[in-house]
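Following are the structures in question.
Taken together, the values in this text are just the output of simple stated rules run on the coordinates, not laboratory data. What you are looking at is a predicted structure, and each value in this text was computed from that prediction instead of being measured. Cβ atoms are built from the backbone, for glycine too; each structure is taken alone.
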Structure P
Amino acid sequence: MMALADKTLVCRDCGQEFIFSVGEQEFYRSRGLEREPSRCPECRGARRSGGGYGSPREMHPAICAACGKETEVPFEPRSGRPVYCQECFAKLRERR
């Protein structure tokens with residue numbers, strides 16, 4: 001096994017250099033991840049938060065097909081397709 005050393009990588013989103021530390025490399029290995037990260041920690045965090053680069057996710061108003069309650073969903077509702085609030089969606093998932 002090769003000795004690990006900190007690596008300097010370049011973020012594919014913002015182009016900034018970042019350090020891929022020995023500790024992070026060990027963490028990646030312990031999880032079976034073979035590829036190095038292609039984004040810096042800030043861009044990874046922004047991507048995980050949903051909107052990318054810190055912008056909030058766009059939400060769309062809808063009426064729940066099960067209970068009739070007004071709700072918001074992270075996609076554009078289409079006619080003919082039911083949309084559910086979080087509570088009703090969770091109940092539907094439990095039945096499966």
Structure Q
Amino acid sequence: MFSDDEIRARIVLKLYRHGKWGASHTSFENLKKGFNLRDLGKDGTKRVDRIGKQMIKEGLIMSHPTSYGLEISLNPRFSHELVALMKKFFSDVE
């Protein structure tokens with residue numbers, strides 16, 4: 001089962017690999033895609049939602065409300081912290 005920090009790193013990695021920095025957004029619902037429910041534990045995708053919302057409150061992820069749902073992107077002001085978080089769990093990140 002993934003720790004909360006590993007889920008955070010996987011969220012950042014997903015947005016990073018798709019180039020979602022600053023003005024380039026994706027749907028908040030896309031965060032849950034790609035996670036295996038077995039790896040998330042009892043709460044499943046609710047855990048990913050909770051951690052994603054925490055990251056928005058911390059400012060690591062920027063949110064952009066739209067008429068069709070919440071859009072998110074990585075905050076460029078925290079680029080060093082976000083890359084360090086990814087490298088902690090994924091050594092192949094540039």
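Quick notes
- At a computed 11.0 (mean count of other Cβ atoms within 10 Å over residues 25-32), which of P, Q: P
- Here FRET efficiency 1/(1 + (r/R0)^6) of positions 17 and 33 (r between Cβ atoms, R0 = 25 Å, to 0.05) was derived from just one of the structures P, Q, and that gives 0.75; the source is P.
- For 12.6, 38 (Rg and Dmax of the Cα atoms in Å, calculated) the corresponding structure among P, Q: Q
- Which entry (P, Q) yields the derived value -8000 for helix-only ellipticity at 222 nm (-39500 (n - 2.57) for each DSSP H run of 4 or more, over all residues; to 500): P
- Among candidates P, Q, the computation of mean count of other Cβ atoms within 10 Å over residues 9-16 that gave 21.5 used structure Q.
- Looking at relative contact order in percent (Cα under 8 Å, 6 or more apart) over structures P, Q, structure Q comes out largest.
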